[in-house]
1. Name the one structure among I, II that distance in nm of label points 7 Å out along Cα→Cβ at positions 64 and 112 of 1.9 was derived from.
2. Can you tell which of I, II yields -10000 when helix-only ellipticity at 222 nm (-39500 (n - 2.57) for each DSSP H run of 4 or more, over all residues; to 500) is derived from it?
3. Here distance in nm of label points 7 Å out along Cα→Cβ at positions 8 and 96 has been calculated and equals 1.8, so which of I, II was it run on?
4. Kindly point out which one of I, II the value 25 was derived from, the read-out being relative contact order in percent (Cα under 8 Å, 6 or more apart).
Structure I
Amino acid sequence: MELLDPATGAALPNDAIQRILFVANAVHVYNIPPLTSTKGYSASTWTAEPQRHIFTARLRVVETAYESESSTNKLKVDAVLEDASSGQLFAAAPYTAPGVVEPVLDSSRFFAVTVRDPQGRKAILGIGFEERSEAFDLSIAL
């Protein structure tokens, strides 16, 4: 079975290994307003308006390890938002720093996530869990 990069859909080398670190089947995805202060994001600014809810996705945190062309080991972690029924990629957040998945100030169930497309363009989406335990498990997995 051929492994694919979860963020780009590109084929991975034959020696690649993937581990699923976390899965949540019902994560609410929001279009969030721009940051207005240096304090951080507040979920109340985007959950109060129902039109900001984009859809409900499955979230997977996937660790991928393989040897790169320069003979060095490569390890990467991606937070992947996908359609729960079809598995189609909606958005991916390469987890390169703790700020990629940032907890909000006013809730333990919501996060601001910096997603990137294969061309490097970025957007910030809000995600929210129905249960605090799932949000806690995501924090531990990352």
Structure II
Amino acid sequence: AKVSNKTFDGCGAPLFAVTTRELATAIRNITISKDPVHIEVMDAARAHPEMVAGEGRLTTRTMKSVPGLFMKEGAEAVEVASMADGRTLVYKISDGSWRAFGAIMHAALLEWGITTTEEAFNVYGGANIVGGMRAVL
């Protein structure tokens, strides 16, 4: 992937501007790599998803419930997901908000034939459920 620009994320780590297609290709290449270092990193991430995203987060819960799934959320509502067989997706929510994240991920995994327990995406008005959300792919 050709880096078109670089900056730093909110944690101070280098951030390279690439397209979502280039990011998907990079993640897929690491996911299916036979390099022992890549295998070790993917195995560790899948074994300890709370170290990838934090305890209780949707990314963590989804990785725990789907064997072979690697996910990583990033700044400004970027998400990657990759199965051990190489199926990979990347999406970016253009307004940077996470509110649609769960619905999008659930719909994408359904396209792969994977169901998760994260199926209810309620919209609240105060303490009351006033609607719901679903992604249409």
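FYI, it's all coordinate maths here, none of it is from the lab. In this text, all values refer to a predicted model and were calculated from it rather than measured experimentally. Cβ atoms are built from the backbone, for glycine too; each structure is taken alone.
1. On the way: I: 2.7; II: 1.9.
The read-out was computed on structure II.
2. The correct label is II.
3. On the way: I: 1.3; II: 1.8.
Source structure: II.
4. Details: I: 25; II: 16.
This figure was derived from I.
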